[in-house]
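Trainee: Next up, some structures in structure tokens.
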Structure 1
Amino acid sequence: MNVENLTELLAQNQLFSTLSERERSLAAERAIRRKFAGGEWLAHHGAVWPYLFLVTAGTVYGVKESIEGRSLIVLTLAPGDLFFGMAFFEDDSPLLLGLRAQQDCQIYLWSREQLRPLLWENGRFSWELARLMADRMQQGGLFMEDLAFLPVRDRLARLLLDRYSEAVDEFVTRDLTLDEIAAHIGTKREVVCRMLYRFEAEQVLEIRRTEFMITDPEKLLDFANIPSES
């Protein structure tokens, strides 16, 4: 992607669209492109990482890891999403999670020094960045609320409905491994496996080796504690 194309992409972004065309062009010129293979770490938990980045291809996970080696995916960043480390604002503040490529991905990143003049000179740019921070805090709060108060069955049902809505009465490829599903909902691979086959036994899902189909979306909504629209 050349500077002109990146400038056009930034014009469609909620944060960078607040800048003037000249400022966006300057930001595009200063952006650093990075590519990562699936499974590769962009940055590890605890690193002092004073950058903001934009995902332009692939998917990036925000991951928390326990001492026992279990992973919890607390954030998923798709093309068009932005992320920044706490050290972008506060000196020496460590990352509270690790950043890992879920698949081959490409990002454009900026250091704090590169963007700080725009933050100081452009109130709307600063405002949109603050809104992004508030949205992330709200998402984190809702995620922790689900972990604290919803049983595994409900969390798995919600993940299936959110990620595989097109699977109703049609087989789709499961693009998440059992380990990734477990990491999304805060449990173990074995629990996910048992729960999926329990859903199949209750005729909620039909499962093949790498595919599945939602055969009873109403019951899955009930499992997820989501009211049906009908």
Structure 2
Amino acid sequence: MTDLPTGTQAWQNPELTANFLNTTRGALPLAAAQLDVMLYVIDHAVSGVSKILDLGAGSGMLSQILLSRYPAAHAWLVDFSDPMLEAARANFKPEQATILKASFADSEWQAALDGADAFDVIVSGYAIHHLPDARKRSLYAESFALLRPGGIFVNVEHVASPTPWVESLFTEAFADNLYQARGGAMSREEIVERLYTDDGDICAPVEDQCTWLREIGFQDVDCYMKIYALAVFGSIKPA
């Protein structure tokens, strides 16, 4: 996603990671509404949530929201960024969460789970778009296998826009929010210039990703919310 650290190694930079956590994440257009939609869908899909898997968890914001709603549940948080994992450890008690360092760039990340599976809920936020499309599809299939029957997968994600003009709607709205959030520390023109710089993201259309989920075997696949280049989409593993 634009205005985020460029390349996977950048997420090991504490300053850039802190900037994302403290400013950038909250400046995403309708960020709070996306999380409300995620929670609403999960509430209606699954009862008795006890096991949550958070892919590319960062500081654990999605897990914090879910554990607030389901306080008896336990979350497994997976990320490869040391600064992100450090932030996550400060946000959870050991009985609430298992925090694991692993990169889901390949299937070996599953070894970190040490056999944990049959998750009720698997979520991801602004993480999977860093992967090549073939690896995205493989990760969705791995998530399918890790869900219990009737469990749900929800991805809050940056997706590809159909045209440059549509992409610009997201970029300009994001720039407005960042300019306000940073209190004039950068001019809006400087922010826009940064946002239009290629950051190496590999975004895919939400329609394509929903098709992949259906092909894997998920049911009730849909994009539950889309605002410019941001989407909340997911699906349920058949019971």
Structure 3
Amino acid sequence: MSQTLQIVIALFPGVTHLDFTGPHQVLCRLPGAKVTVASLAGGEIEADGLVFARLPKLSDIEACDVLIVPGGFGTTQAMGDPEFIAEIRRLADGARYVCSVCTGSLVLAAAGLLKGKRAACHWAWRDQLALFGAVPDAARVARDGRYITGGGVTAGIDFALTLIAELAGEAVAQGIQLAVEYAPAPPFNAGRPETAPAEVLERITAIYGKGMEERVAAAKAAAGVL
């Protein structure tokens, strides 16, 4: 790449850190790329007990080539934050690729960016994409034009490698995959609702269900604004 590729990852309070640290670890190895992690207010963001500091403000970033929005339980509030949504729309407007990981696709949808588009999301909240006119996709990584979206949490690494292959070719993506020794071999086949034991699926679904009513209400409210 002859020019620096500007990649921006937009954070919000309550973000899941692996949603962005996974892709960041991969994307920061892409030659010619600059990865900037920013938030609405700048400064510090706490994510699952880790504090990420010295973040720039999204408003201070003029433009980017790639915009990535991670997910997390804070998505409920992020969807309804007009200032955050406005920054997402602004940066997405000039980006070559608009991307997400996990429930970050709900933020993109709340910004009015995924109407009629196929998009991935965490399995527990995927159906809420339809509230915004998006097409829920169960794929690990979904691609629809300039929109590339990843499924839940760990799918962010698959997403990042897919994006790198798009930007720089498969050989570069494969080299980075080898460099980080990304060769998943999970000890259990419980990573998808289709393969998890029934009792495990029931227990985790019940845990997520405790905040589901609030999340659905937030999604409906955000969809109503569009």
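Trainee: I have 22.8 for mean count of other Cβ atoms within 10 Å over residues 75-82, calculated from one of the structures 1, 2, 3. Which structure is it?
Mentor: Label of the source structure: 2.
Trainee: Assuming 19.1 is mean count of other Cβ atoms within 10 Å over residues 139-146 as calculated from a single structure, say which of 1, 2, 3 it is.
Mentor: Checking each candidate, the match is 2.
Trainee: Ranked by distance in nm of label points 7 Å out along Cα→Cβ at positions 91 and 107, which of 1, 2, 3 sits at the highest value?
Mentor: When distance in nm of label points 7 Å out along Cα→Cβ at positions 91 and 107 is computed for each of 1, 2, 3, structure 2 gives the biggest number.
Laboratory data are not the source of any read-out in this text; all were calculated from the coordinates shown. Since the model is a prediction, treat every value here as computed from it, not as a measurement. Cβ atoms are built from the backbone, for glycine too; each structure is taken alone.
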